[in-house]
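Okay, got some structures for you below.
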Structure P
Amino acid sequence: MGRSVVTGGAGFLGSHLCERLLDDGDEVLCLDNFLTGTPANVDHLLERQGFRLIKADVTDFIHVAGPVDNVLHFASPASPIDYLQLPIETLKVGSIGTLHALGLAKEKNARFLLASTSETYGDPKVHPQPETYWGHVNPVGPRGVYDEAKRFAEATTMAYRRYHDVDTAIVRIFNTHGPRMRPNDGRAIPNFIKQALRNEPITVAGDGSQTRSIQYVDDLVEGVVRLLRSGHAGPMNIGNPHEVSMLDLATQIRELCESASEIVFIPRPEDDPTIRQPDISLADEVLGWEPKVDLHEGLRHTIAYFRAHPEVLEL
């Protein structure tokens with residue numbers, strides 16, 4: 001169908017996206033510097049016709065020979081443990097990296113899709129969060145390096161659309177889980193699964209009443225690809241409106257893992273959002289998209305992946 005460049009293509013989400021684009025008939029160039037991604041995530045794609053893995057840092061100049069139809073900018077540390085340890089790298093990939101990816105799209109007259117995040121809404125004062133909500137973000141807090149990098153990336157994307165006529169789209173991704181998540185990335189689901197499978201205490205931040213809306217990776221990829229093919233500019237929320245508390249999530253994972261772990265409470269991180277739920281009416285109206293995989297089914301798939309890879313759990 002076309003030739004797509006995926007930055008951060010060896011990451012959790014990027015690798016699933018590369019696989020889907022190949023399945024759709026695209027030629028795929030996967031760019032990654034392996035800061036938080038890993039070649040292992042795309043090992044199974046290396047023998048497939050039309051796939052190339054290139055070690056590249058998008059904060060350096062990006063050169064791709066030949067025509068390009070789509071540029072999908074998914075490069076970025078994306079979990080708190082990563083962007084708190086890599087604050088400058090996170091800011092650079094959201095700013096310089098986005099400028100370079102947009103420059104490539106401009107040069108090739110390609111459609112550009114930015115992977116943004118529900119974190120642009122911060123700790124929201126509007127619930128659920130529609131795309132028209134501007135957010136409530138602390139720019140000087142520790143999470144600001146990620147939140148503001150993505151907000152800057154959105155502003156840059158719109159500037160290229162308005163002033164350079166680049167065909168752009170912005171997707172705001174809500175919490176996503178599935179196979180190829182890193183067990184040590186600090187996010188709740190891998191943490192809870194890892195602890196449950198080891199029968200260690202499951203550590204829930206605060207009193208566990210804070211909520212997230214969690215989607216399975218296949219649903220996310222379907223929404224991203226539909227947005228890519230749609231011509232719509234976004235921003236567009238892609239997420240599952242089913243809201244779950246962190247305590248309920250920990251309890252469900254413990255049950256699905258048949259674990260003897262106790263649940264213990266630890267201090268909440270600074271600026272940890274209290275609520276999170278997408279308004280997906282735009283995605284439904286424009287793309288005919290809504291999530292298909294319920295939380296229990298998705299968790300079973302994710303847990304099965306962790307069980308099948310005991311080396312990542314150091315079991």
Structure Q
Amino acid sequence: MIQQCVLCPKSCIIKPGQTGECLIRANIDGNLTALTYGYPCSVHVDPVEKKPLFHFHPGKSILSIATAGCNLHCKNCQNWEISQANPEDIKAYHLPPEKLPSVAKYYGCELIAYTYTEPLIFYEYTLDTSINAAKIGLKNVLVTAGYLNREPLRQLYRYISAANIDLKAFSEKFYRDNCGATLKPVLDGMILAKSMGVMVEITNLIIPALNDSEKEIKLLSKWIKENLGPETPLHFSRFSPHYRMKNLGVTPAETLEKARQTALSEGLYYVYTGNMLSKEGENTYCHKCSTILIERRGYRILKNKIAVTPSGTAVCPVCETEVYGEWI
């Protein structure tokens with residue numbers, strides 16, 4: 001029996017024995033089944049700053065997992081060997097949802113990240129593991145392109161503490177031509193996440209000549225400020241040639257610095273540059289008095305001056321302005 005997948009906006013029609021565009025949701029005997037459930041192909045312990053999350057438990061380690069597959073087909077994907085692969089072609093480990101939280105504990109991790117490929121596509125695995133992790137006090141993190149339908153997102157976000165959402169560009173044309181997707185579901189999902197209390201940070205990979213115009217950066221920044229709030233951290237990330245975009249050059253450092261200044265001038269409080277070392281773009285500053293709150297170098301924290309009040313609120317030690325995030 002032919003089935004229609006209702007997980008993401010692509011709404012794939014899947015014949016028996018076939019998979020949807022994500023390559024891992026298969027029609028087996030008339031039932032849609034996630035082929036990678038309980039079988040991650042990548043398991044690592046990372047610094048939380050690598051996600052990147054700069055306002056969520058800085059300095060802590062996070063257990064990061066991924067399975068094969070993705071519902072987007074970004075021409076610049078840096079993990080294309082696993083995101084665009086059939087699961088049967090990738091080595092995987094047997095780590096069911098009830099076991100993963102204990103693995104995190106074993107490695108001293110209080111956080112689990114569903115990352116690297118697209119955790120929304122190995123949805124049931126992400127959801128079930130998140131439920132088990134939350135039961136024993138672990139925090140769940142999504143690193144995602146955010147391309148999912150509203151109701152599955154709503155169910156999952158009940159168990160997610162933080163998310164870094166990859167906003168590819170502020171252009172329907174870019175999403176259509178470079179990702180095989182659309183922009184609006186991503187924007188709607190960001191609003192939903194923030195409304196449900198998920199600690200949201202956003203990454204925008206700046207690709208030369210494709211999404212690096214000052215006009216687009218201004219529109220993107222303005223949208224974030226008006227729909228998610230000026231406190232929402234934004235990371236501008238440096239592009240390096242990968243996969244089907246090897247013809248393009250590395251993003252100039254000046255382009256990222258200019259994007260950061262543009263976003264700050266549009267009223268965002270916390271704007272960062274990533275995939276390169278930067279004198280200012282890696283640090284967290286108080287948006288009111290400009291005091292350096294956290295000084296970083298790469299994924300290392302050199303200084304953390306954030307003060308925490310008796311009620312648990314993080315503030316600037318100089319002017320006592322509240323700092324967005326989850327710090328303890």
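Some observations on this one:
- Among P, Q, which structure scores highest (criterion: FRET efficiency 1/(1 + (r/R0)^6) of positions 21 and 141 (r between Cβ atoms, R0 = 41 Å, to 0.05)): Q
- Structure with the greatest value (metric mean count of other Cβ atoms within 10 Å over residues 125-132, set P, Q): Q
- At a computed 19.2 (mean count of other Cβ atoms within 10 Å over residues 45-52), which of P, Q: Q
- Source structure (of P, Q) for distance in nm of label points 7 Å out along Cα→Cβ at positions 109 and 261, computed value 3.9: Q
- Given -12000 for helix-only ellipticity at 222 nm (-39500 (n - 2.57) for each DSSP H run of 4 or more, over all residues; to 500), calculated: source structure among P, Q: P
- A value of 0.90 for FRET efficiency 1/(1 + (r/R0)^6) of positions 29 and 165 (r between Cβ atoms, R0 = 35 Å, to 0.05), calculated from one of P, Q, originates in structure P.
- Comparison of P, Q - label where relative contact order in percent (Cα under 8 Å, 6 or more apart) is highest: P
- Source structure (of P, Q) for FRET efficiency 1/(1 + (r/R0)^6) of positions 37 and 53 (r between Cβ atoms, R0 = 30 Å, to 0.05), computed value 0.70: Q
- Looking at mean count of other Cβ atoms within 10 Å over residues 5-12 over structures P, Q, structure P comes out largest.
All of the numbers you see were taken from the coordinates with simple rules; none came from a lab. Just so we're clear, the structure is a prediction, and the values are computed from it rather than from any experiment. Cβ atoms are built from the backbone, for glycine too; each structure is taken alone.
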